[in-house]
1. Here relative contact order in percent (Cα under 8 Å, 6 or more apart) has been calculated and equals 19, so which of 1, 2, 3 was it run on?
2. Given that Cα extents along the principal axes in Å, derived from a single structure, equals 51, 40, 33, which label among 1, 2, 3 identifies that structure?
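Every read-out reported here was derived from the displayed coordinates using simple, explicitly stated rules and does not represent laboratory data. Please read all numbers here as calculations on a predicted model, not as lab measurements.
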Structure 1
Amino acid sequence: MTSPHKAKYPVDAVIGITYNCNSRCVMCDIWKMEPHELMKVDDFKRLPTTLRDVNISGGEPFLHKDIVAIVRTVRERLPKARIVISSNGFSTKLIETRITEILKYVPDVRVGISIDGMQEMHDKIRGIPNGFNKCMDTVDMLKRVGVKNIRLAFTITTVNVDHFSKVYDLARQKGVQFTCAFAQSSDFYFGAKQNYENPDPKLLKDGFRYVIARELKSMSPKRWVRAFFANGLYRFATTSTQPLSSRPGSDFFYLDPNGIIYPSVVHYYKMGDFKTTEFDTLWNSDEANSAREKVTSGAKQYWMICTARSAIRRHPLAVAQWFVKSKLFPSTILA
């Protein structure tokens with residue numbers, strides 16, 4: 001049964017194509033899960049054409065044997081969408097083989113490599129010996145084969161907070177972009193890992209202030225938006241409150257490797273089975289509407305780039321006011 005009132009169509013999606021993972025992260029247990037690759041390449045031909053941002057994720061997405069065909073299909077279905085592949089960067093040769101093929105069909109593909117500290121710290125967080133050097137080899141390879149948009153993605157935990165600014169500087173030295181996140185919990189994503197992070201308050205504030213101030217000094221509006229996101233992430237990390245309202249299950253969704261759609265990676269409310277149901281029917285079903293009601297009535301707080309992006313777009317005045325205040329009065333940053 002479907003609702004007579006059609007829901008707003010999404011603009012953002014995280015697509016998990018596999019739970020197979022060759023990392024052993026302390027803040028994520030996906031690597032303990034079964035790979036679950038039930039989606040077929042042709043299933044991606046039915047993604048909603050309203051999507052403008054698609055994150056191909058996992059597990060480690062480059063371990064999926066059909067990743068080239070999947071990314072090609074997503075681009076053919078969504079020619080205007082920005083596509084980013086989130087990777088741990090450990091399998092340099094495999095990634096090179098597959099990204100070289102992907103570039104033939106998606107020359108503007110973006111790739112994010114997770115870096116959670118310098119040298120031994122990254123290896124400790126990710127549980128992979130010599131992992132940091134493998135990731136640096138991958139970043140250098142991505143630049144060499146022609147990937148134009150590369151980012152280092154840092155996840156803040158209690159133990160690595162003092163490496164926040166160091167990884168930011170590394171990104172600048174490498175000439176790539178920088179993104180950040182705070183380790184969060186989920187009842188089904190991250191292998192249902194529950195994270196209770198409590199980083200040193202001074203180190204946390206110093207790290208965020210360092211990153212935000214430098215992003216605001218750039219001439220790139222995109223980096224100003226990332227500064228705003230980082231400001232919101234600090235507020236979330238210190239108060240457990242999201243800075244702006246967002247609409248999981250309306251503006252964005254998470255599609256897991258089993259073909260199940262959820263409002264986001266932290267909202268464990270099934271909206272429907274994408275493998276067996278056309279998107280329009282699924283998106284407007286009673287099950288999907290029930291999931292949205294549970295999201296609205298729940299108290300779960302979150303602030304991740306995949307959920308914040310659409311919220312930032314819907315609150316341009318608040319964002320602009322913060323820009324002006326922070327640029328004119330830098331001392332007010334995180335004051």
Structure 2
Amino acid sequence: MPSSAESPLRICVVGAGAIGGILAARLSRAGHDVSAIARGPNLAAIQTQGLTLRTAQETFTVEIAASDAAADLGVQDYVIITVKAPALPGLASTLTPLLDSDTAVVTAMNGVPWWFCHALTGPLAGRTLTATDPDGKLDNTLGGDRLLGCVVHVGASMPEPGVVNHAAGDLFIIGDATRRMSTPADQLTEVVSGAGLDGRTTDDIHGEIWMKLLGNMGMGPICALTGATLKVLADDRDVRPVAAAMMQEAVNVGEALGLSATMDVETRINLGAELGEFKPSILQDLELGRPMEIDAMVTVVVEMGAIAGVPTPTIDTVLALLRGRARRANLY
């Protein structure tokens with residue numbers, strides 16, 4: 001894998017939606033050989049008009065290679081997966097033309113990734129969680145020695161095909177799935193920072209994933225059920241305690257499995273509220289008629305609770321309501 005100082009890296013973003021679009025646009029403008037796997041109107045827009053990124057400070061457009069067929073794009077140094085979790089099992093086997101033994105596969109997705117238990121000890125060690133990889137397809141197709149996780153703290157949306165609005169936050173935390181520092185993780189962090197984003201490296205990507213999950217799992221589903229933004233949820237005296245109860249149950253599960261929370265529940269809610277009148281992705285998906293990331297963000301916590309022997313009654317109730325809401329919308 002070449003150094004970013006020696007030559008541009010070949011980077012394919014799988015899923016050029018809001019988060020993928022930010023990465024693709026900025027990495028391309030920084031001089032890297034960026035391509036994207038996209039589909040439908042978004043693919044057509046990128047191919048004909050380029051990919052446009054809008055922020056409060058600027059708007060710019062980049063021309064990148066885009067296709068719905070990985071074979072058109074060739075082997076990459078990094079493959080950054082930003083698709084919604086429900087889409088990945090059906091997509092995974094088509095991504096093999098992007099990969100060789102030196103390719104680093106990066107999950108920049110909401111929820112718990114399929115590789116999460118690989119490097120853990122205790123009750124989760126070596127497990128494949130049904131909620132994230134029910135038949136082992138992801139591990140068999142995308143597993144390898146160069147797996148990285150990327151936790152994204154960004155508020156963004158895609159108001160129209162080929163256009164991304166970057167509203168808030170620019171933090172991308174990158175770490176090796178083996179829970180150690182590694183050259184691929186360090187290099188990608190350098191590349192992300194060089195593209196004008198806040199790239200940080202960690203040797204505990206599992207802890208970062210878990211902390212983000214607490215917020216996503218505790219706030220997102222309730223926003224989807226009530227239509228509230230993150231700030232509205234945090235300020236609602238009736239709704240906020242439900243979110244706090246969900247998060248506390250998840251904290252209890254994590255403690256039993258060796259995944260400690262680094263902040264208390266109320267602080268985590270306040271952190272989410274700092275994004276302001278922002279709709280979390282699961283609410284955006286519901287409103288736009290896209291499959292909802294229920295299993296990777298909520299069902300997985302119930303499954304982990306069962307493994308740990310820790311009850312999750314509030315999460316169970318909200319999960320049932322969320323599944324029902326999603327089924328009525330034909331999104332689950």
Structure 3
Amino acid sequence: MNMEPRKRYEEIDLAKGIGMLAVIWGHLMLGGSTNRFVYAFHIPLFFLLSGLLFRRERYRNFGAFVAHRARTLLLPYAVFSAVTWLYWVVRNLVLDLPVKSWFSPLLQTVLAQGSGGFLVHNVALWFVTCLFVVEILYYFLAKLPAWATALGCIVCGAIGWWVVQAHDGFDFTLLPWNMEGAMTGVVFYGAGNLCARFVSRDAVLRRVQAHRICSLFLLLLLTAATFFGARQNGRVTIGHALLGEHLWLFYTNAFLGIAASLLLSMLLMHWPVRFLKWLGRNSFFAMAIHIPVMVDVVWLVSKLCNVNIDALRYSYPYTVPAFFVILAITCFWVFLLEKIRSRKQK
């Protein structure tokens with residue numbers, strides 16, 4: 001979900017588009033096998049895709065890197081948090097909804113934590129600051145030999161697993177900027193970057209296109225394995241410091257789902273899927289605004305159908321049409337934001 005302009009890779013844009021559809025569905029459908037399926041891989045996918053695009057040599061020093069990422073990640077984060085908080089305030093005033101505190105969610109923008117009921121106005125924004133922490137960590141790991149970089153990522157993953165366990169005296173799951181999640185995110189970010197360094201993108205694309213039937217069969221196997229593995233591992237959400245019941249199954253499912261997403265994106269490269277590419281190019285905007293859109297659509301559907309909101313979000317007859325409405329409205333706002341950004345860049 002990276003905002004900065006850079007060289008476009010068609011398969012990465014497609015994978016981001018696929019991942020964004022999974023994110024929206026996971027936030028809408030609160031339970032069931034499909035929720036566990038998308039949560040098994042969608043956030044790891046975005047970490048890995050960001051790692052694929054990381055090039056340490058682009059920056060003359062650490063200070064230049066931090067300044068660049070602060071401008072391209074933290075500044076948009078602060079802007080979207082403030083704007084969606086203001087919308088949240090207006091919405092709750094108009095609908096006369098009970099609110100414990102008007103200003104706490106805005107102040108929580110500084111904490112930037114996805115757990116503990118923070119960022120209630122736009123909880124999806126936790127990923128932005130978490131990605132920033134991941135990139136700061138990996139900047140130093142990338143200076144090491146490849147084997148040491150890989151080992152460092154594994155160590156970070158082990159720490160990430162340890163900190164999300166229950167501890168007496170301190171709750172590590174409430175660390176600012178989702179630092180506990182960043183330790184897990186480094187594993188996928190590093191995997192993506194190491195693959196970019198040692199695996200030929202062109203060779204992989206040629207092989208997939210040359211063996212489309214075998215690739216399709218492999219895609220089905222990867223998808224099925226991720227689906228059934230996710231059912232076995234229980235609830236997973238990095239933003240809420242939940243990695244499931246088994247660490248090995250968490251990473252297995254995540255990498256299987258990532259592989260399926262990337263393989264699907266490569267198979268779709270020559271298909272007329274401009275919408276998915278467009279959504280992938282604008283995945284940051286989609287991530288930053290779909291939660292407020294979803295809240296409004298779910299509320300409206302619950303009123304029109306006289307259905308409890310919680311019950312609605314566990315029922316496919318309601319969530320499937322609601323998903324397409326949320327996607328359409330989100331894309332409308334993304335389109336407007338894209339036009340505004342284009343004018344500013346001219």
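1. Values: 1: 19; 2: 16; 3: 30.
Source structure: 1.
2. Details: 1: 54, 44, 35; 2: 51, 40, 33; 3: 57, 52, 46.
So the calculation was done on 2.
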